[in-house]
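Listed below are the structures to be examined.
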Structure I
């Protein structure tokens, strides 16, 4: 019998988790949001409400739609709060160790039929599924950033993911109004397998002195018609996330072409992670972004 997905649990109230919670609430689903502290959950719900208010201000949403979506959001400070969820999506930081701990803990409290999804952008679905206690009900659901704006979701089956789980998840994603692409379970899947090496190559181009930050970004915006330059995009994604995905690619595929650029490593070691820390390839502390190299 097919599971009708009515309540979603989201683990992680960061940028991705908030976006996932927002699109689910707008689609008429009840959403329970979890993070490491009540303060972070509360701040996440406030951010979603503010985002929806801006949509009202722009005429993209009416006040009744905003109020209904906000009313569907609730705090889930402890994992047992997900006991009635039909699906839980893990959207914690891109660390396999962190994800494995969460997934092994969550499996103990969910109802037997619930689906576990992970929003990982690069880590093996099969490997994560193995600690979930229900690998046949486990699937990769990779939303793009920012979730409310981006139309695509990558669906990735692990070796044990059953057909029912895949079809129910496909139905859920369609309900959100997103377009699905299906990827095999290889490191970084489709989008990041192509995108992150391009960003890494842009960092090498900077590292080797081929061009400045401004020259590289201008070249790709005007020369390849990209909406933003690769270094600007790296800052938006987070340089720590970029490095993490490159490390997964390098380790998982054992090919030197995926070696993270030493300059990317240096920026991450400095704590210059992009927009979220106000400095990356650009310095965001003033009125307008200024290249740091």
Structure II
């Protein structure tokens, strides 16, 4: 079964045995509301909340939730909270790591620590998955949160990192559109050269599991009619990509936020390249978006457990 919406994903995940999540700096109302929703729906159990214990308890009590269904662990600083959470992951006491109120740079510093961190791939990368009424299935945009200006090597890692998500969604051969401003290779535009290299590497099985085409402009990537109009006949990816690989973080971040705000898209975000799925939602993300991220993390964690 190929999952094409967050509603379908929720139904699939609810049939699985729940996982335990640990939240770093959990003293945030939107963070805890997302956790409460996932707990209520049986997607997670006995969540561990690390941070300022007094503030965490107050938010839960003020919401009428109570604290009996949670493990609350006090930490003097956000970095201490991250270290405590990572140790819980290492010890097998939690299966998903989530960012709360902690700043991203502090959170990532703990994850990337060479001795005590969680990184297992060449690099960590982010993907945000979107659901829009104007598109026929879920679509991912990467990387929009971690890698500022990826070169060809980093783009290969970003693509490969994402595969556990597609596998969890039942997409065995995900289609990747490598975005640029134009659809032709221009020696003066490195983005188009990288895109052509990635497409050829996938064609020759140097990048496995993916169908890749590029360079493609956004309109061509999303609409096959535009692709035909611009001379791309019988497009394989255009009009039907599962993932958009953006040229750099700034382009991806702007595109992603425009889809959220103006496109009214639903979304969930995941970080790949670590021992477990990591949630690193934006501070502006709603409780609903955090819940969708938990769905993604749970689906990926389940497949990690089975592999």
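None of the figures in this text is laboratory data; all of them are computed from the coordinates on show. Worth saying up front: this structure is predicted, and the values here are computed from it rather than measured. Cβ atoms are built from the backbone, for glycine too; each structure is taken alone.
Values for this structure:
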| quantity | calculated |
| --- | --- |
| FRET efficiency 1/(1 + (r/R0)^6) of positions 76 and 164 (r between Cβ atoms, R0 = 25 Å, to 0.05) - structure with the largest value, from I, II | I |
| Which entry (I, II) yields the derived value 13 for relative contact order in percent (Cα under 8 Å, 6 or more apart) | I |
| FRET efficiency 1/(1 + (r/R0)^6) of positions 84 and 100 (r between Cβ atoms, R0 = 25 Å, to 0.05) - highest-scoring structure of I, II | II |
| Among I, II, which structure scores highest (criterion: distance in nm of label points 7 Å out along Cα→Cβ at positions 204 and 252) | II |
| At a computed 21.5 (mean count of other Cβ atoms within 10 Å over residues 4-11), which of I, II | I |
